[in-house]
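Engineer: What follows is a group of structures, each given as structure tokens.
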Structure I
Amino acid sequence: MSALLIKNKVQGLMFPLVGLMVFLFFWGLVAKQVTTSLGSLPGPVATAQQFMGLVHEHEAEQVKRSAFYERQEKRNADKLKEDPTAKVTIRPYTGRPTFFDQIGTSLLTVATGFGIASLIAIPLGIILGLNSWLYKAINPVIQILKPVSPLAWLPLVTMVVSAVYVSDDPLVAKSFVNSAFTVTLCSLWPTLLNTTVGVASIDPDLKNVSRVLKLDPITHVRKIVLPSAVPMIFTGLRLSLGVAWMVLIAAEMLAQNPGLGKFVWDEFQNGSSQSLARIMVAVVTIGVIGFCLDRGMLLLQKWISWDKRSELR
């Protein structure tokens, strides 16, 4: 490994670390000056301590969960021992979801909503990019729907889901469906527009090659369109994923659906001496997860795309 490469790697680690340390210093400095109805704004140390408290709560809840199922299994074993034909059941654990359970719920919801949005936006973007007249016809509708807030979509989604999704034994909870479809409606537009622009901006020489080779439409899209439009598609996906994560937290908070948004709202309503620090933990966690999602999408782009410069952006 050359000295220049080592120097670049050290600088690549050092500068972000210095920036993070400066941020933590000013956070701790400002936090001491801000007093709220719940006490002083928690600094980095108080937030870290509260995070460890949430870890311990999660571990204690996991112990309770395990003991709950062990008791049922023992009771059922004893029942079957007395009567081998007896009917036994396992009741689900209904304990209070922990902070980490809420994180899992939010990640599952955002993955579902973002996945549905991508399945809609990418094919539709390819179609619009290949047909300029169709794009001109649909573009006004896109521009009208694109800026609509999730706070406006959520009541409509809730009412529609309540009317359509009727079942005595639903596969998934209505709250999950409400949050996922709200995420879908708000996050598909960046991917749709970037895919359209990427497809429409293909080099004319590549189009001519396709004509000379007389490629059928499917092969043209697979061999010419997609490889050329991948950088723009992934730019849209990264933007959509960021929008999806922000929209989800707002939707969970407004509709009181399970997830990190509900955790923040519950702590705000709780108003205990620990609530402010717990909210700060949630804020930092939301930011870290959003950063990790973006980096993950960037790594996926680097792996799929021929444009290896994506690592620099």
Structure II
Amino acid sequence: MSLFLEITTLPTEQNNPVSALIDTFSTHEILECINSEDGKIAQAVRNEIQYITKAVDAIVERFRRGGRLFYVGAGTSGRLGIVDASECPPTFGVPPEMVQGIIAGGTPAIFAAQEGAEDSPEKGTDEIRSRGITDNDIVCGIAASGRTPFVIGALREAKARGCYTIFVSTNSRENIIKMGVEADTLICPNVGPEVISGSTRMKSGTAQKLVLNMLTTASMIRMGKTFGNVMVDLQLTNAKLKERAKAILINLTGIDYQTAETMLELSGGNVKTALVMVLADVDAPTAQMRLKENDGFIRKAIVDC
């Protein structure tokens, strides 16, 4: 009975009056209803920016100490963490170990629901222990309801190890606190009832994705992974990315295609090195040295030393 009461009082489990008769709507009306409700998500996330700021600053501090960011979730929340983590290496040129996703039920749960996998706090604890997580790392729990046992177990173990902890939920901050969830930073965008009651893959999932985008993107910008709004630490792992790298050099420096190709070859395929070579008119070893001395920030590296 206590679990029943806990779940049925969640904001995402409430009946949304806007969509109460959605089964009588035309296709166009269904889509308008979904879109209208989705329009509320960005403001809900905006209301949490002060807390997202605190989380990003903590992530950056620990990244600079060699720490790692771990997302922990179940179901949709777990998959979102894995998606965000998996995009960091190709986008920002970081090692895959730097941002990792942990999902209840392991790899099979990425592709198909593993019923009951989220119900064990002990399994969440074991996941943290198995990865040798230390106080240099950050653990970010993701749970729409705020009660997922797997996630709570992982957070508790992370806190016991001195990690900085973040908790992302679309339950209200007041409810999360009442539930006894402990994290250094709570991020709780209030998206209200779902279009389909309890279907947290919808507004809740979208809000979580927006928050995770902000956590890693802002952190990587603060780590010097962009030049302006251009991702300059991308890994040239396929033909598309190689051509994108040349376009970046052409657009940011004004050189022609052939010169861009040559600079990339001389830089060993490193876009940041190639940019510094052109913008500071130096050779590859000097460009690499300047980047190292300036923590990878191009703007600092191209200023005359």
Structure III
Amino acid sequence: MAARDLSTRQLRAFAALADERSFTRAAQRCHLSQPAFSTLIRTLEETLGARLFDRDTRGVELTPEGREFEGSARRLLDDLQVLVTDLSDRSELKKGRVSVAALPSLAAGWLPAILAEFMRAHPGVAVELHDALSDACVAHVRSHRADFALSASEAQSPSAADLLGTPLCSDRFHLVCRRDHPLASVDKLSARKIAPYPFIQMTRNSSVRQALDAALHPLRLNTVLEVEHLATVTGLVEAGVGISVVPTLTLFHFQRESLVTRPLAAKGLTRTIHLIRRREGSLSVAAQALHDLIFKWMGSLRVARMAGH
């Protein structure tokens, strides 16, 4: 006998009869006619190859084999109920889990407000956030550590055939310097105007550095330091060590009285943020809900920016 030969209707009928000790009452409890109920019990016994109940004029009793079967049958029904309840809770976002990887500038910038809204709406869903550079974000998606990533990496190259990338927004770049720096008041900033000054670069594996290198090549900047974190850039620029160029989505790091940020005009100097997920397979209900909320927020931001103009 294979487990697939048993049905939940048969197990529920068995449990009802074991409780009620009456075909009539058990049939009523299962909302079946007595002949239909009797057929369920008979086919169950035939499937198992064992008699489960003794029937006589005094009532119905479990046979020794029926008593052996009862514990397993009730555990199966309990496990099934737990499974159904769990899946129902997940589909209704009463529980679940979602993991997202994001660039540090996004994880510290506009993403926290989105996560806060999501967590207020779905307090039973566990949220996991990995703040990492673009390549690490993509690696988290590939390794299933993250359901999706918010990254400047594109998912269009042959090596990324397993990924699907959807553009979220384009990020322009700004000069950041001290308020008393000569560039703070220069008209029409260009890459050539900033090139002679001491420059604070991000490391080569950062999306900021990659965008700068691609757009400004073959122009060479006067790099004095390379660092990994925008907070470090802020401190160095504020101390007068040098200037830097950063994306719009990172400008909250530089909102200080001593600093000035100004748009920088340079052909091709943009950074596109993508939502990257695995091409194969569906997102969980929780991950899909957060995915949709992110796109809803980005749509609202675009409308707000258009209204502002």
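Engineer: Which one of I, II, III has distance in nm of label points 7 Å out along Cα→Cβ at positions 118 and 190, as calculated from the coordinates, equal to 2.2?
Structural biologist: Comparing all candidates, it corresponds to II.
Engineer: Thinking of I, II, III, which structure, once distance in nm of label points 7 Å out along Cα→Cβ at positions 70 and 198 is computed, gives back 5.1?
Structural biologist: Value 5.1 for distance in nm of label points 7 Å out along Cα→Cβ at positions 70 and 198 corresponds to I out of I, II, III.
Engineer: Using log10 I(q)/I(0) by the Debye sum over Cα atoms at q = 0.12, 0.13, 0.14, 0.16 Å⁻¹, for residues 214-293 alone as the calculated read-out, with -0.32, -0.37, -0.43, -0.56 as its value, let me know the right label among I, II, III.
Structural biologist: II
Engineer: Next question. One of I, II, III was used to compute Cα extents along the principal axes in Å, and the result was 77, 61, 46. Which label is that?
Structural biologist: Value 77, 61, 46 for Cα extents along the principal axes in Å corresponds to I out of I, II, III.
Engineer: Now a separate question. So helix-only ellipticity at 222 nm (-39500 (n - 2.57) for each DSSP H run of 4 or more, over all residues; to 500), computed for just one structure, reads -13500; which one of I, II, III is that?
Structural biologist: Going label by label, the one that fits is III.
Readers should treat all values here as calculations from the given coordinates under stated rules, not as data from a laboratory. Computed from a predicted structure; not experimentally measured. Cβ atoms are built from the backbone, for glycine too; each structure is taken alone.
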